[in-house]
Structure 1
Amino acid sequence: MKHSKIQEAPVAGRSGDQSGSAPGVPGARRPRTWLRWVGLVAVAWLVPNVTHLAHVDWILPVLIWLGTASLVRAGSSLLDRLMISLAVLIGATCAAGLLWSVWPFGLEPVAIAGSALSALVLSALVSGRQPVLPRPAVFDAVAVTAAGGAAVVMAWPFLRAHGLGDQLGVLMSGDDNSRHLATVDAIRAGGGYLFVDPHRVADIAPTNMIYVPQGWHLVAGVLDGFVRSSASLGTGSSAVTHYGGWSAATFGLLVLFFSWAAVWIAGRQLDLVRRIAVAGAVVSIVVGSEITRTVFYGYRPEMLALGLFAALTAVLARPASRIREQFVVIACLLVGIGFVYYFFLPPAGVAIAIWLVRYRRPSRRHWVSLVLIGGLATLLASTPVWVGLTQPGGTPMLTYGGVAAVAYDGLIALGALVGAGLVAGGLLRRRPRIAPVWRGYVWTGGVVAAFCVAITVQNLTAGKWPTYYYGKTLHLLLAVLAVGIGAVALLAPPPWRTLHRRGRQHRITAAITAAILVLALAAASGVLFGHGMFARRYFGDGESQTYTSIWLRQYGSSTAFGRVVAEVDRRYPSVPGTMSVIVSGKVIYSYTGNEYLSALQRQAGVVSPGVYNLGGEEPARLLRLVTRNTGRIRLILIDDGAVGVVEHVFRETPDLATRVGVVRLPGVPAPKL
């Protein structure tokens, strides 16, 4: 196999002004050069202090992102540089979180930004690279606009919400949102990962989230500090609003990663019109498929991990031209996946190992870099795994129940579409510039397919029908198929061979054709009316529909209860040393209400024993709660059914009056205790 596309990185300090030598004096140092670098490091710390005083720290992440992209040399377009640098920054942020968890500055924006900008200055000094960014192109704007539009569509229910109660009602579509919200707050309050010091913010952190992967929460918490220009938490209601914003941004990032990865893999096979068509197809697949379930149920870490895996699929199929840069990008993606959602770490690791075998010759020439970067990445990426699995009850529940809501017709149709392009144009024909790329893509797809089979076999061997985690593997397979949609372009002649024949009329015809194809796939995916190849009966015997249509039509189903929880938070603020517990005649309201109230009042760690592992119906559930927890408890009655529940519990345990108090919302009758 040929590896001509992977070249050695240029060695800093071998040509021109990058040598650091005075003219005519080999090896002599120029003091002014070093003074310039010292001055740049000083500026790297001065800028964050100035923005902090002006309360505009949100500028700093943008500067760091652009600065990183200016030093990246992989890719030719601005979007290429931005996406690769973003993948690197996410992985680097997850790794740096270990340092931030123990240094004295916590998640202070000035300290983080100053360190990051200084690292960029030193990277430029060591590599000898000058900051350069390509000019923006038309497709860059199209891809970003499409991703932003998809994010707005999925965030529309939250954007339409009026006040805290309505926002809570939207988030209550999935109880995971309450735990992720509380975890972000706990990380910001503690200044780093929860597992580093579980007792630092024990009252705020949910007990069942301390040892789970926290990469997404750390990234969101760090960015939240920049937006607020402060490491302070702010109010609970503002935390809910910011959490909704980071959730929408994560979905937009997922769509952008998918669109970029699809175009990156196809490469020169796509001209501008075909790029737009492929990006439109990817957006249609994402919005119409089960991937939007991550929005509906609050699977924020999985959402980001799918985007990172799409980027990994892309760079393994079409590597960066500089081998050391390729090592760094792969390493950061591996670390990011490990810290964000380590369930996807096994297929990621196997796919990377296969890439190393396929590109063993150029990798062997840089074995020192490979060992150092690869060893560090493996150690860091596996850290959350060992942290989680070494705790009591930390063994992953691969047979966890739930619903594997996947429309197999859509999955098979998409796989057949991609497979047709691969067989007809990418694998069997001798195309030196195309075939190796698509073979690399097929290797990654094969690894993911094998992962799906492995989880299925594991579930069946354990005597369980494949459900929850099996569905996660199909989400991953769907993601890999979505970024391979560019293979359809292999069925047509390569655009660069016919470009000189194209006139204005031909380009207009091609653009109209691409728009029609995107419209057709959008309809087939169910984006337009909610009935497409990914639609199915998700709930009971209702009509077949997509998760997006359910999300947009039924987002207000919990609004009324969200307002109740917001009213409880307003009337009954948290009391130190007291567990505040919402009581309802319906278990679902007691369970969900306490999850979100504890997150709002930043008492998730205190209230967790009053939420989880109680089981059963009321009043037996409340009776177990008050007998298992011997501290002070405040029962908050929110409906008439709660009155009978509390009266029964007090009859069973008359001595509760010394440590259990009862309050109620207006309109709820007083219980006879």
Structure 2
Amino acid sequence: MFKKGGFLALFIGIFAFSMVFAGPTFAAGTISGTVTNASTGAAIPSFYVSVVNTTTEQNYWDETIADGTYTTGLIPSGTYSIYPNVYYYYSLSDPHTFYISKTATATVTDDAVSTADLALTPRGRFVGKVYASNGTTPIENALVSVTNTNGYTYGTGSDNSQTDGSYYATPSPTDKATSAIGTYSMVVLKTGYFSQQISNLSLATDAADVTHNVNLTAASTVKGKITDASGVGIPTATIYALKSTGYSYFGTTDANGDYTLSIYDAAYYNSSAVGSYTLYVTKTGYLTQSKLFSLTADETNLTDYNFTLTLGGIMNGHVYASDGATPVSSAAISANDGYGNTYSTTSNSDGSYSLTGLRSSDNYTITVSKTNYVAQKLYNYSATVGETINDQNFNLAAALTFSGIVTDKDGNIVEGAIITFYNRSKLRSAYPEYSGTSISDGTFSLTNVVPNNYRVVISKSGYVTKIVEKLSLDSSISDKTYALTAAAMIYGQVTNKGEAVKGAAVYAYAKDKDDDYGYNFTTTDNDGYYSMSGLQKGTYQIKVVTTAFAEKIITKKLKAGHEKTINIKLTKGGSFSGYVWDSETNLPLSGFYVRIKGLSNYAITDNNGFYYFDGVAKGKYKPYIISAVYETNNHSQIKVKANKVTEGVNFTLVSK
């Protein structure tokens, strides 16, 4: 017998034990609906729909059956969005019909069935067939692409043509819920055919087909055989046809030396093979040959374009270091025959090289170069077709390094200084052979420098440019210090009666002819301001020259590292003009200098013997002309007035 309360305790224990093994339970609901074609009302079978909880974003999916219905069960209560699955906007039973995305909403409650139907609108599409040029032979696997003229985000789609040539290109925007109605461009591509582009195709409505058939033009072909002098076919020779309009078409010979070159272009739409061509054949070790041909119609097949290639000259040798024994690998060897043909190769790990296919010439220039070595050249070298020259060796000397540090006069590092090398064997030019820049610790390094005599220029804004006029570089130089001197700077405004003078030429040069501070020049801006930097310390003459104002020269002393404001006031100038003649011939004399004592400016006569002398302060002057072939001519005194032109100041020169 059970004690009082014992049966109840046993029942509770058994119930608890059964709950542990039964697991948790929860209520669930179901969403079902029908997916139909909004245009026809027909059911859409084999169509995937997504069912997404709007709160948890838990995603369920289902596939419609033959009557277009779907059922998604055992889902928690909540609000759901129902729309086409993002990977399938078409029915698996009809992959050529795409639909515009649409969303339905359903609320799921426990143990209840909610309904959410989708009526989807088919997208408009481009359909048709791709044919050969005869308009009847279908072309399979041609790629048909359509793109909205406003951009692919508004609609793009593609399809490959089927065995009967048919295609279904359905454009779809990036936003799958929007219509793709608009104007389109169609491109059709197929290997072996010229590509086609059709513009301004209108897709006016959804759920409609726009039919457009396309005819593709097949490639033209050129066939032939490439053989050597003994008649044996040459494999892997390259054949290319260069069209007169610049397009190239390539092919390769097979194991027997046979080739078929197809001439078509998928990159340039609506093109044609008609035109004039040059057919080239190249093969390593052989001389390149060429022939001309023309295509007067598309889809033309030319045959028997055969070539017999001749072996070119060969030059073999080694590239060594300067010791003549250490091999130099990866050196570049090139040979230019003097007639526009260049042949190139590189040296192997043992320094060996072979230049092949050389044409006959006595004007070859052979160049051998490699980084960290001084390049070598061999001029007026001779090579003959069919001849092999062995043991043409080269010894390369190692290139040099020029490094150091740039400081100021107190030993502080100078970053950003520019170091340039100019070859003293050449005429002075603005283009250096080598250049570098000092880095944050003031150091610089120029590598791969060829031994030679150089002019070294070191410059930096705010410092006087340092010039080493002659540096004989026959070995590497390192760790040398180059100290820069802080430069003086002048700036100011050029005015006349308080008004800015723009475009005035401002010069600065040493006052004493025995001093060489260099030479500086600038012009005033629209507000009359000018500035000059990089000046050495010393006494300068500052000269201002314009056409409308009198020349002015002032003297100023400048200190290293100091800035000085120099404002310059000009007075209105006058001018005088005239002609210069030969006393015997009475012909005008051109290129003669008219000067005034005490002034640096001058005038030059033109082809008619006329001159115009500007920028002269008002006053009385005696102009003169000095010549190597005429007697010096001192004109009588003239009077120049401000802002006036004194005319008729003529010279008649007498031969010496």
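Comparing percent of Cα pairs over 47 Å apart across structures 1, 2, which is largest?
When percent of Cα pairs over 47 Å apart is computed for each of 1, 2, structure 2 gives the biggest number.
Identify which of structures 1, 2 gives the largest calculated value of distance in nm of label points 7 Å out along Cα→Cβ at positions 288 and 592.
2
With Cα Rg over 2.2 N^0.38 Å, for residues 344-639 alone computed per structure, which member of 1, 2 shows the largest figure?
2
Taking helix-only ellipticity at 222 nm (-39500 (n - 2.57) for each DSSP H run of 4 or more, over all residues; to 500) from the coordinates of each of 1, 2, which one would give -20000?
Only one of 1, 2 returns -20000 for helix-only ellipticity at 222 nm (-39500 (n - 2.57) for each DSSP H run of 4 or more, over all residues; to 500), namely 1.
For which of 1, 2 does FRET efficiency 1/(1 + (r/R0)^6) of positions 80 and 472 (r between Cβ atoms, R0 = 35 Å, to 0.05), calculated from the coordinates, equal 0.75?
Traced to structure 1.
So FRET efficiency 1/(1 + (r/R0)^6) of positions 240 and 536 (r between Cβ atoms, R0 = 35 Å, to 0.05), computed for just one structure, reads 0.05; which one of 1, 2 is that?
Value 0.05 for FRET efficiency 1/(1 + (r/R0)^6) of positions 240 and 536 (r between Cβ atoms, R0 = 35 Å, to 0.05) corresponds to 2 out of 1, 2.
Identify which of structures 1, 2 gives the largest calculated value of relative contact order in percent (Cα under 8 Å, 6 or more apart).
Once relative contact order in percent (Cα under 8 Å, 6 or more apart) is tallied for 1, 2, the winner is 1.
Here, each number is a calculation from the coordinates, and none is a lab measurement. On a predicted model such as this, the values are computed, not experimentally measured, just so you know. Cβ atoms are built from the backbone, for glycine too; each structure is taken alone.
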